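Pasting the structures in now, so scroll down.
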Structure I
């Protein structure tokens, strides 16, 4: 099964994108599939809010 993805260009035309990350591996549930990179990405997002 192929999970459709949205392109960044398409998303930015319709939404105020403030953080965008594409993982090299993992899938629909990154917190369970690649927890290390996912946690670092969440931390990076919140660091940017300070």
Structure II
């Protein structure tokens, strides 16, 4: 379960980097705010990994 969450988190970061427009302040802010999903994916992976270990 932990590896699946790491894969999902890597995909989310890859999406952020691939779609970033560094000249747009709005896009940078939007990507920064979307880091909450990265944290949620990592946290849920750790929690599920500990639970089903």
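Upon calculation of mean projected area of the Cα convex hull in nm² from the atomic coordinates, which of the structures I, II produces 4.2? Of the options listed, only I reproduces it.
Could you figure out which one of I, II the value 13.5 for mean count of other Cβ atoms within 10 Å over residues 9-16 was computed from?
Values: I: 9.1; II: 13.5.
Considering all the candidates, the number was obtained from II.
Structures I, II were shown, and helix-only ellipticity at 222 nm (-39500 (n - 2.57) for each DSSP H run of 4 or more, over all residues; to 500) at -13000 was computed from I.
Readers should treat all values here as calculations from the given coordinates under stated rules, not as data from a laboratory. Just so it is clear, the structure is predicted and the values come from calculations on it, not from any experiment. Cβ atoms are built from the backbone, for glycine too; each structure is taken alone.
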